[in-house]
Structure I
Amino acid sequence: MQNTVSKQRLDSLKKVVSNNSIVLVVIAMIIAGTIAEGSQFLSFQNFMNILRNHAVIGIIALGMSFVIISGNIDLSVGAQMVAVAAITVSFVNNTGNVVLGLILGILAGCAMSTITGIIVTKGRVPSFIVTLGMMYIYRSLCMFYMQGGGFYLDKTKAPFYIQISNYMLFGKIPMPVVYYAVMFVLFWFISKYTKIGRHIYAVGSNEKATRLSGINTDRVKVLAYTLLGLAISVAAIVESSRMGSINSTSSGNAYELNAIAMTVIGGISMEGGKGRISGALWGMLILGIINNMITLLGVNVYLINAFKGVIIIAAVLLQRKDREL
């Protein structure tokens, strides 16, 4: 009898650890960072820096989560972000109208991703191939439009645009962190409490069964891409405002890979149908803490991607082990 109770307790403990493994990893990393760097790592300012430096890619990762959960992927997000930022900055520079510029940027980003979703669903082409092609198209058009250079924001015409990302809320909290928090709450609510959120999970889990139940699976996939487009648009505005410019060749490089890494590390399955939006948050924190610890410890910056690669592989292996269990 006692052995049975002990086994039940052990199984319960394993279940708790499994369900909260990503949280435990973050806690362990915070403890490791504290031991290594002490109060400097634990300071409020340091955590704000971590969040601010990864807010843009983190916002994209939130949208990427929906696409991956639906069973697809998008490799064009970095180049698309540059395209949206170029449209927004160009319009603001020419008209001085920030509000219309922001609306135009958001509509452009959503439209681009919607078109991608339509090509994937109606063309019956793997999303990997479609978005790889779109990545080349966006990057090439941006280089052509900006003549291989970039656009600088005209601060005299639109000083408010610069403040979008560079204003400090209460004098302590960077606005990119605020925007990330707003987008996280919005996307978390959509995933948990709306019909489209439930349908995205259903399509990713079993598309054929979902279609037979009467749900328009193509429409669901397109909507998942549209949500990603919204995230890309917000990220483009935040990035261009913070930097005061956008560059056709250097901006957005490898953003798609980092966004995918955040979702995978956060426990969102590349096979679709599994994972939580909150996983993208934890994934962002893990990558952010790694980058921060490497910087504080004075480790060679060229090793950052090696650490990322190890963590991504480990995350995928853990997902596979959980499925086998």
Structure II
Amino acid sequence: MHESAGAHPYQALTPDVVQDALASVGLVGDGRQIALNSYENRVYQVYLENGTVVVAKFYRPERWTDAQILEEHAFSAELMAAEIPLVGPLVLAGNTLHHFGGFAFSVNPRRGGRMPEFDDPDVLEWVGRFLARLHRVGASQAFVERPALDLQSFGIDSRNWLLQHDQVPLDVQSAWTKTAKDALDLIASHAYLTSTGGLIRLHGDCHPGNILWTPLEAPASIQPGPHFVDLDDTRMGPAVQDLWMLLSGERAQQQRQLGFLIDGYEQFRAFDRRELALIEPLRTLRLLHYSAWLARRWRDPTFPINFPWFGSSDYWQGQVQMLQDQIEAMQADPLVV
């Protein structure tokens, strides 16, 4: 979705508005708040007068409907009911989704932790076990309001939007258009990404930054090990989507990491190894979607500040090379376990 012209809505989200929004659901701040790292939404750590600390999330206007956000919240509640470590929204005044000053917002408890050590086989197996448990719940029913991660929405729509809005410089446009088409044609051969068969509810954006690790020596009130944060991108998709973003390094290293993840995963849920052939197509779709996401969000003042390199001819020439590399990767043998 392209954000409408004019002043950006987040310009109206002042510290006073944040404090007043929380007060509207019975949470009185002591005036201290810290902006947390988030580009898509605005997220603040807020200190309350009663000595507790909460995390307030103000959703990007015009991105999700209320029904889509509430479906995310309902999925969070299902996962927590299944004792899967997840930081879900608090129920305040009988609701998890609130509105104030033109913004939809939710409030989460603050949860500390660090990024897991993904070079540790025990950590990889542990994360694999929890992903399998998340997917068991995710496979129990389908989303009604949330979209799917598929070729059309992540690939074709992203490519078309960038071209229709003249985002690719003329000196690179022909090469990028051809390479993007070649990549999309290859992806189209994978039925998982062109139909809804075999799709389950996913975390959707399961990169290392969205998993926090609580040490074994944590207080007894906090379950040690991994816990998941930020279901903002939850959607229907193939199970492997939540695994491949945890892989890094050369092929041999990724092979090793994947083996430990699936060893843990299959202690709780069978993994369809046919989905391993989707890793590079999914990586390619994320590449296309990322460029479109940056372009669509460019009116948000935080984007030019944090992504100053975006949009230049050098950037798009780099995208052409990365897409060409992905075409080669999609034609190679997939990882095996």
Q | Per relative contact order in percent (Cα under 8 Å, 6 or more apart), the highest-valued of structures I, II | A | I
(Q) Looking just at distance in nm of label points 7 Å out along Cα→Cβ at positions 178 and 298, which of the labels I, II belongs to the structure with the highest value? (A) I
Q: Figure out for me which of the structures I, II the number 29, 14, 13 belongs to, where semi-axes √(5λ) of the Cα gyration tensor in Å, for residues 186-281 alone was derived from the coordinates.
A: I
Q) Which of I, II yields -12000 for helix-only ellipticity at 222 nm (-39500 (n - 2.57) for each DSSP H run of 4 or more, over all residues; to 500), as computed? A) II
**Q.** Which of I, II yields 18, 14, 7 [semi-axes √(5λ) of the Cα gyration tensor in Å, for residues 234-273 alone, calculated]
**A.** II
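One of I, II was used to calculate Rg and Dmax of the Cα atoms in Å, giving 20.7, 60; which?
II
Just so you know, all these numbers are worked out from the coordinates, no wet-lab data involved. Just so it is clear, the model here is predicted, and its values are computed rather than measured. Cβ atoms are built from the backbone, for glycine too; each structure is taken alone.
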